Structure P
Amino acid sequence: MLLRSTPRVFLLVVASLVSASSPANAEDEGPAPVFTATLRDIVDGWLIPSNASPGPVVLNRLQVAATVAGDRLGMPGLAIHAQVFNLAGSSLSARTQDIQTADAIDAVPMTRLFEAWIEQRFGSSERNVAVRAGLMDVNADFDSIVAANWLVNSSQGIGADIARSGLNGPSIYPVSSLGARVSWTPNKHWTARLAVLDGVPGDVNRPRAFVLARLSREDGALTIGQVDYRWSDEGRVAVGAWDYALARPGLDGSGMHHDQGFYAEVESALPHSKHWSGWLRYGRANGSVQEVEGYWGGGLVGKGLLPGRKEDRLGLAFARASISTLAMALNGLPRSETSFEASYQVKLNERWALQPDAQYLRHPAAAAGAPDAVVVGMRLILSIGGPKPAPATDASDTTVPSDTPDTKDSDAKK
């Protein structure tokens, strides 16, 4: 691991002590524990055998997250959450010149307070309203496909149409912003969410700042909403829309335009299959103010395909970012960039996972004339936590309970 800084060593020590002091086999029943913490460390090693800039690339991201739940403290429904990460290494996309970011942890080396929010939930786990405020990761609640979020390419975590929006991106990794979110779950099938956040996360002139939490009229606001319908624990369809309040000049400097868009996604276990699930996503954005005006993505995941390896999974995915006509004319970019990814995750045990990954990047679109690229990599994941285990194969933050009820048991009773 690239442990080259005092903050990284400090985070490792603190999270290890928390994990060691908590029973790893605590029962996940009744009220949530008062304090839950996890450490997740990802090391990605890449080779670029086919590109104008071949050679090795190494990235390392360490995350420490913790949540305090008030149920056992006489404050039912209250939760306080924080997450800090440290990133070290070089950039893969700086070499491949892809606009979708082939490795989702790729960012400027830094240590950052990424999330710090407080939430109050009213109602039961089946029917509730929850209000959250603070530094938030939009992608934790919006445009997040469970079947795809363990894959490596960034576009399988959030569509490139949203990820490339705004003056400094939306409030997603690696820079978050202050905001508020409300979610409403009227029953086990439906969930609606709405969030309003500062429209310019962080400061483009201070990319390595530990925290930049501000609200400014000059930044405007990003509003994003999403409605989900779940017909089973593994079946979901969602639609969402987003809009930046302040208009800004177009890519060519003329006129004032609003950066806005919409998306739709579906994920489900495949009919008559014990092993396979899949997903599709479509999105559109305003190509007058950002380079990516459209997105198509999808893929398949096969779990337990090999005898005796029921927790391993194979992922096959594609992501196509459509470049706006204006960006093509101004910057000489290709009509679209498409990534094809094949990944196999091996669960070594609860704490460790190994994941070889290969991607073919067709027409990289971050720069004019960038050649196609093939990248081959290996991801190593360490995940520990307490008082309950933090599985290495779970890409979500296990300290934060889902805001949607579990439909598996309910459906089984029908």
Structure Q
Amino acid sequence: MKYIKKAKERTAEDNRKLRQIVSDIIDNVCENGDAALHEYSRRFDDSDRETFRVSHEEIEAAYARMTEQEIADLKEAKANIEAFANAQKEALSPIKDFCPTPGIHLGHRIIPVSSCCCYVPGGSYPLFSTALMLITPAKVAGVNRVCATAPVVHGTASIHYKTLVAMDLAGADEIYTVGGAQAIAAFSYGTEEIKPVDMIVGPGNQFVAEAKRQCYGQIGIDFIAGPSEVLVIADECASPEVLAADLLAQCEHDPNAKGFLLTTSEELAKSTIAAVEAELETLETAGIARQSWDDYGEVLVLDDLAEAVTIANDLAPEHLEVNVAEPEKILEDLVNYGSLFLGGNTAEVFGDYASGTNHTLPTVRAARYTGGVWAGTFLKVCTSQWMTPEASRGIAPLVNRMAKGEGLMGHALAAEKRM
């Protein structure tokens, strides 16, 4: 293994201050409700909006600002996301009558959560694609009350109009203009205007992530997301210009985003670095992308693809691109990733917007134990059972003995009553 470009080490940050700030915000929202939300709206968003729920008139005004092509694009992207979410939901099947032994009847139902909040960030960019990615699978899952929230454009009283239209097209039942940690607190515990939900999904900045961490338990969450990541495995067949474009597409998200390139070709590694530098000369978002690439971009030359697989599985990246001549040869060995993109034709950005898979994905190695948001995120698998009298009498002695072995005599007696 040879480093052609090495990222700087991420320092272990002291998060005590962040935890305390977020804890204070949550406490304030719990104690003061809407008054606290208005305080934060004025302080952080420079907005004096009187109510947080978006009206039908506001939604109509947002549509009026859209071109026909923009609306058509959102509808086409939503159709692909919805189609795949439906296919995912259909892969989950109820079990109605499974008998491990005669007379014992077991089953499970697939039940959607009753309500959720889809948090759509609105900081550096209007991420209307995230509205589609969160709301669409929630509706497919059958969630009865799907709320969506996003911060207003700074200094105004409105969510970005494209985000608002995307929220409506995706099917949100209620839309609110609240952002930040205070939004997570409001939908977790409720305020005068906002009724709490059962689950909150969606990415956000460090304050949103920390609020989700602190409110977890009161509500369910998808996962706690950090800066965006892409890892590309490439061989000599890949195009340096394509690799550079894919790496910088992630780098432009955030100065803390990370782009990795693992390749078996030193020539390709050096050519890709040169292509990155060339693209940064003209890229409109070069201010952010340059900082991210300089600080956290990493390029390694490896002896073979097996070594690349080992490193990729250890890093468990959010996005994993396999840009090699025969990607199927290593497919089964790749097990830790948020979403996988096979072959040079399959740009990661296609998944970001419109191909159909979800772009809300685990970061900072969370892909070791979870996948991204999907229809199943909003579904519960709940078991049930019933027994015949004969089966009840048959299993009771076994359970009675096991309960006595644990010293739980009440359990033992409940079994004994059936003997």
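Each value in this text was obtained by applying a stated rule to the coordinates, not by laboratory testing. Quantities reported herein were computed from a predicted structural model and do not represent experimental measurements. Cβ atoms are built from the backbone, for glycine too; each structure is taken alone.
If helix-only ellipticity at 222 nm (-39500 (n - 2.57) for each DSSP H run of 4 or more, over all residues; to 500) is calculated from each of P, Q, which structure is the one that comes out at -2000?
Source structure: P.
Given a value of 0.40 for FRET efficiency 1/(1 + (r/R0)^6) of positions 34 and 266 (r between Cβ atoms, R0 = 35 Å, to 0.05), calculated from one of P, Q, which structure does it belong to? List each step's numbers first, then the result.
Numbers: P: 0.40; Q: 0.05.
Of the options listed, only P reproduces it.
Can you spot which of P, Q the value 21.8 was calculated from, given it is mean count of other Cβ atoms within 10 Å over residues 82-89? Write out the running numbers ahead of the final one.
Working: P: 21.8; Q: 17.6.
That value comes from structure P.
One of P, Q was used to compute log10 I(q)/I(0) by the Debye sum over Cα atoms at q = 0.27 Å⁻¹, for residues 162-209 alone, and the result was -1.18. Which label is that?
On the way: P: -0.99; Q: -1.18.
It was calculated from structure Q.
Between P, Q, which one scores greatest on mean projected area of the Cα convex hull in nm²?
Q
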